[in-house]
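Structures for review follow.
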Structure P
Amino acid sequence: MSVVQPAFAGDWLSHYYEHPTPERFVTEVKALSKSGYLSNPQSASMISVFLARVMAANPAQVDGWLGQLSDLKGGDRESLLFAASLSGTKEAQAYLGRQPDAEKYRGKPVDISALEPNNPTVLDMFWADFFATGEAAPVRRIVAALNYDKYSGALDRYAKSEKTEKDRNDAVLEAVFKAAAWSLESNARQHRRVGEILEQTYFLGALTQPEQVWLSAILAKAMPEKYEFTRSEADQWTFKIKATEEGKTGWRDSAGKLIGETVSMKSRDDFSGWLLATTDDDWEKKWNTSPDTTPSFNKADAVPYGKKIYILPIFANPKLDQQGNANVRCDLRVVAPTGKVSFERKDAICAAGTMEGIPYALRLSTQAVAFSGDPDDPPGTWVVEVMLRDVVRNVELPLRTSFELKRQ
């Protein structure tokens, strides 16, 4: 599998998605040619997919790259031109159209994402796609191969079978299942991004029973500090999220270390809340980015009259009731420097119903409020208070933040 293929041992290929360096394209392709991996049937397909994704992301460079590599021969040339075809770029199509064997590359390029993960080569192609892009889709296609667990034992049976076409196909599918499970676990250990994708895939649901069971086992093996997968005396498997470090729960920094509580950021009984006041007019656009991206907001500090302040209650890991629904409510009020309550809302619904995704993902309350100082409002320190309640867990988090209203 690609996780251990020597061709993917270098940082340029196996970690390209983390630090894209397309300027190394020609040099690296020549190195792959010299090493024999570019023409090796065992590695050529996945390398072609990888190169295709790099070309697709850099169409303006494609013609120049292909021109500089025009001296490649035989299998090396075929792998490179196949990659150009897969890229789907007009620049690649124009170059291919000038080749003596142009007819071979005419027509719609192969859609790799539509391939069934029913042989090891396709799995390697999906991993190559991921290594080039860091996207979740190819990893999720590999997860689908876990459904081949129903062919378990086919490899052992094949040795004693009549070796019919069905016997052979069943054995191949068991091999694909084992390769998929092993490579998902191994890459989740080595690539944080793979682990995140597997967590998102698991907690988003919509998995088949084999996918859910085997993904539980893979997560527990790849991230034993976070998950456990155990068998009960009744021979039932149980997947659990482990308690956080030393049994503590709470907000953590990007390195996973616990952050001390503040008046605006608290946790209790595994329920977390954060009250943010920001002056970012594009806060909604920032929030609605990919789940893989952590948005950065400018905290409201000294704010001029007329400038909008957006009050955003944020929470994580609400407890679900027996029907799988959350019930988070909040009281919210804005208090002027004089002590007068300028705005108040009580027992408002912050979140209700099913919660998609990872339990510990940050979630924005439905009670986002926009506020701005009117000319007759007093200058000084304004206080925002929110009581965030996880009704199912019976936990309350009193949160508080402030900003300074100043005349220009």
Structure Q
Amino acid sequence: MEYDDIIDYEQESTKLDFKAIQYDSPKHPDLLKDIMSMANADVEGEKHIIVGVNHKANGERDIVGIEKETFIDASIYQQLIRENIEPYIKITYEPYEYTGEKDKYKGDLVGVFKIEDCNDKPYMMKKKYRNLNKGDAFIRKGTHQTPITRTDLDKIYDKKGSNDFEENIKMGFIDTEFSNRIKLSPLEISVLPSERAADEIERILEEKRNSKDILNNTGFGDIHKMIQGYTYPFSSVPYKHRSIERLEKDLENVKETYRDYDLYEVFSNSYVLNFEVINEDRNYIEDASFRLEIPDKNGIIVFDKYYEEPSGEPLIIGMETPTNIEVINYPDIYKEEDKVIVDVVIGNIKHHIPIDIYDVSFRIWIKPCLKGETIELKGILYGKNLVEPIERSFFIDVK
């Protein structure tokens, strides 16, 4: 951020203060009061304390500056605040080289405190520190700093209670401009991999039973082919070179053999679902999480894991198979009574930045038996600073 204009033209206010010298150890109580006062101030946005500037009563200012080797590390101040003020106030303290209008001060170093995210007022002393007592709290009004009063507290709590997140949160299906309704067609797969394999086995069995080729019928055809130079890397002996007895066993177990292939076929052809949320309130939603409830009914399949494409290759002993990031980040999905739950922890939801609710979209399959019906989903958004969870309904029209 460019601070030259602030130093040259801005006057001290509720969200801006100038200090001539740094807060050394004897001035640590002053730092706590100044930071606490600004954090409790009834103004939005970032607040700043600029150190190394002597701001005079008539509005004039001189840049005193700070020697680089004496610049105090931000971690000292952050630890002081963390140990003495509750809840914690997020601050930064950084050096800034002046390049503004006053030529004689160009290149001088100042320090800039930035105080932000003050959404959990009131802030107060959590223990005694020198001349400050446990429970002391201060607020900045204009250029004045005063002890916090009952009226101030009432205003703070009224304002916290009036943050109507319900009206300022938009949620909807992803890529629909936050619509709560989409249309999907029922899905069908004409032939699964296991069914294709069964058809192939039956065809080969029929040929072998009608064949007089003893070598192939007994399964020695694979040896015969290998002698001729044919090999089959990364796979078992092809069906056409197996014995009738083995093929009959293969046919009996074909569903189990091709289970992973069938699941992947259905999974990869299923619908991809996700939602997005935007917070248009002035405050963050803190420690947010989201719960989606889907009716557990015939005709809906919600995949509770991410299915990777089977490789068909044998594992090499001792070799670890790399894990797909989508497998790791796939949502937590489980059944609860008559519902399927899709849970996710989001974290803080900042304002005016749309985000996907799930890092990895989940998959859903809709069968033809639901054609013409509407599936209602229930979404519940939780947050540390939400008095009540925010509930929304979403609809899938099966056309």
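Taken together, the values in this text are just the output of simple stated rules run on the coordinates, not laboratory data. As the structure is a prediction and not an experimental result, all values here were calculated from the model. Cβ atoms are built from the backbone, for glycine too; each structure is taken alone.
So if we calculate distance in nm of label points 7 Å out along Cα→Cβ at positions 158 and 366 for every structure here (P, Q), which label has the highest result?
When distance in nm of label points 7 Å out along Cα→Cβ at positions 158 and 366 is calculated for P, Q, structure P comes out on top.
Which of P, Q yields 1.08 for Rg/Rh (Cα atoms, Kirkwood Rh), as computed?
Attributed to the structure labelled P.
Using the calculated result 17.5 for mean count of other Cβ atoms within 10 Å over residues 62-69, pick out the matching structure from P, Q.
Attributed to the structure labelled P.
Computing relative contact order in percent (Cα under 8 Å, 6 or more apart) for each of P, Q, which one ends up highest?
When relative contact order in percent (Cα under 8 Å, 6 or more apart) is calculated for P, Q, structure Q comes out on top.
Taking -7000 as the value of helix-only ellipticity at 222 nm (-39500 (n - 2.57) for each DSSP H run of 4 or more, over all residues; to 500) derived from one of the structures shown (P, Q), identify that structure.
Q
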